[in-house]
Structure P
Amino acid sequence: MNALDVNCEKSFSHIVSKLPSYAKISIDTRTLSSGDVFVALDGKNFKGHKFAQEALYKGACAVVQSFESTFTNALAFCVQDPLAFLHYIARHRRYSIKGLCYAVTGSVGKTTTKEGIAHVLKHFGQTYFSASSYNNHIGVPLSIANCPPGARYTVFEVGTNHPGEIASLVALVKPDVSVLTPISEAHIGNFHDISSIVLEKFEIFTGQIGVLPYEYSFDAALKNKISWLTYGLKKGDVHIINISDHGEVQVRTPQGKVTYRPSSLASHWIEGNLGILAALIPENIDLQQGAEHLSSFVPLRGRGAVICYDLLKIRCIDESYNAAPLAMRACILDFAIRKVPGRKILCLGEMGELGVHGPRLHQELIAYIEQVKGAHIFLVGELFQKTFEILSKMGYSVYWATEVFALLDTVKSVLLPLDTLLVKGSNATRMYQICSFLEKWNISLIV
């Protein structure tokens, strides 16, 4: 059939009525499955309508796009704004989600916290959570639209890189429990100052219960219609009592003492675990059981996973996915105190979207880098040039390039067996290429 011309949101309900109930929504033909609805989004860097025919060939049950088409024997709709349709169907399907709904935001650890909450909740009921870092104006509605109606728990990640974004996204999620991770200068280039970032993040608190780091509890008092739960390494409703020499952690909670063995003893990882445990309290989940399940939750690739290249006898801490200033500082300090069998190698990519604060925030890392005694240092990105010059004058073994590819051969020439690398940077710096390079090098030794 020919495309139906629909140019206003009021008619979106007509389109939804024509679609199979709860058909999955796809915006990417590479991952589309037979029976999905293909919503062809068009933007500066992508033209979804060019893949509509491919979507139908792969078995899409319908196509929603902004261009007229002459598809035959296909359910095709032409709308003025496919993204607006995606938001509409997300709102429509949100009403069918009856289980407990979580929303997670913050500057650091959003994805890990979202994944960790879901990791524990799946042991207590059907759990659905947003994939990867689907936390923006496309990822959030897509995640909601694909949520199965029978899920007992849903966990959505909400991000922001400009004022007002969280308010619009949380209006789609409508969370029962809102979880805040630590706040940093991430995206400060798009905000006035750190206080405006805090205000933006606090827009997440629209539900009945808020979970947040203890340090923000005084700000939370301003939103007195919400029940609050706090967490922190030293203070909060959920906080550390003791960490044994054997890696066993004792936690004080409203349910009493909980003991478990986390998969990492990095301070930022443990703090994230505390936030996850606090998020379980509204559902009255036994926190000892929750903590035991949390023991099997390990850092994700790009977010703290420890990769062992056995033939090279080298280890890599892969933090390459993102790098807010707070997370960068925490990772460097944890690396400084980490016990390793050989030398320490720092591979840092520049932090993005910091605006006029960028040069200062990169130079301030010098005080943290100094804590990593005897390290070889690799810096990537223009914002690290001044840091490189200062460290060079201080006598450090430091290397710098504007792009990561320019340093790969130098990294290879410096590495020795038993070395441990910390690889961290904004995703745009492609620091993950160091991990990929090491993996290929390791595999080449098999032959």
Structure Q
Amino acid sequence: MKDSGVPWIGEIPECWETIRLKFLLEGGLRNGLFKKKDQFGRGTKLVNVSDLYSGDFYINDDTLERVETTPKEVEMFGVHGGDLFFVRSSLKLEGIAIAACAKESEETRVFECHLVGGRPHKNRVNSRFVTYYLHSRTIRDRLISLAQTTTMTTISQDKIGGLPVLVPKLEEQHAIASYLDRKTAAIDSIIEKKQRLLTLLEEKRAALINHAVTKGLNPDVPMKDSGVPWIGEIPEHWRVMKLGYLGQLQNGLNIGGDSFGSGDPFISYGDVYNNAILPSNPVGLVRSSVNDQMKYSLRVGDVLFTRTSETIDDIGIASTCLQEISKVTFAGFLIRFRPLPGNLAPSFSSFLFRNQNIQGYFARNVNLVTRASLSQDILKTLPICLPPLNEQIQIAAHLSKMALAFEQLDRFLVRQVELLKERRQALITAAVTGKIDVRGEEA
């Protein structure tokens, strides 16, 4: 072994080299193609951010969007088999610099402007090996540390290009990639079974919540047609109203990046995305004015929705405020719904707006080009089932007890999956940093 010359990597095998990524690429890194909304839906296949998130190391050509292109754009932004891509801007820190490799394809492809792309020298590096390397824990942590976060997380070409890459001889790169293909496939098979159980558990939980917030708890109550196909019948004494008639909507605070890091509490996109109930002590801070705190305030009963994301599935995720937060403001990537008094119990809202049928409604109606976007106009049209207020409180209490039982089983399965992923990650990291020698491993 010898010193790699990189403190956070440590020792590497004697015959390995340490080379910065930009020197392993033909022509370096480049940003992708920018296109207007009306140019999507036809033409050349387009690799975008969601394609890097939805795959596992490799881009799935079958799900690519299409966009109009010129021959010059295809020449400048064309995708070849083995090309590497990185996410250069993300709403979530953990999403930054996610990497994926393009497979060989007979179809013409280009890549979009939220990505950085590069073409490895085939006589120097194996693309599969480099992709595994970029997904190792050591390298993921390094890339995340190089990112900058304000309202969005970004990383520059220079930071990505300057990343040290450990480079064994080409034959050994092939051996490591093949070894990891086999080993990760075996672990992935077990993970898939555990995740299927989690999916079934979530489907059951979601079905019970949806039934409770649209049918109530009394199976013998007289029913009527709601007038909304995806809701179906509701109790005869309930109402259905569009969200726009039940309260007011407000987009969040847009402010310069230098205002973050100190000041007063700030609710971020992640605070909403990760929590059905808003955290009462958000970690984010922003130097907001008194006017900001009045316009972008939060009260008990307010509901925040995610309004923009890389994927449709992340649009319209809701989080309900159940505790006062002094001087708080919320991010511009969110929309606040403030109910009129007497319409919605806050505890009921935390279940009502977090159910899959409502998110399905958003998925059918949002705009999707390079990013998915939820407007106030779409949110206003959302049909809401309204039981009497006292019945809302009863339903919420019932669902809270049920949720505890589901959470215990969910935590058990999630921990098993986490341990398997840790094992997978440790295996990748050990192989691509030379901590284990796989050259003698048989297929």
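Before moving on, here are some points about what is shown:
- Look at distance in nm of label points 7 Å out along Cα→Cβ at positions 101 and 181 for each of P, Q: the largest one is in P.
- Answer label among P, Q for the case where distance in nm of label points 7 Å out along Cα→Cβ at positions 37 and 389, calculated from the coordinates, equals 5.6: P
- A value of 70, 52, 48 for Cα extents along the principal axes in Å, calculated from one of P, Q, originates in structure P.
- Structure (P, Q) behind the derived value 3.8 of distance in nm of label points 7 Å out along Cα→Cβ at positions 157 and 325: Q
- Origin of the derived value 1.18 (Cα Rg over 2.2 N^0.38 Å, for residues 261-412 alone; candidates P, Q): P
- Here relative contact order in percent (Cα under 8 Å, 6 or more apart) is compared for structures P, Q. The highest value is that of Q.
- Among P, Q, which structure scores highest (criterion: distance in nm of label points 7 Å out along Cα→Cβ at positions 45 and 373): P
- For helix-only ellipticity at 222 nm (-39500 (n - 2.57) for each DSSP H run of 4 or more, over all residues; to 500) computed as -8500, the structure of P, Q it came from: P
None of the figures in this text is laboratory data; all of them are computed from the coordinates on show. Since the model is a prediction, treat every value here as computed from it, not as a measurement. Cβ atoms are built from the backbone, for glycine too; each structure is taken alone.
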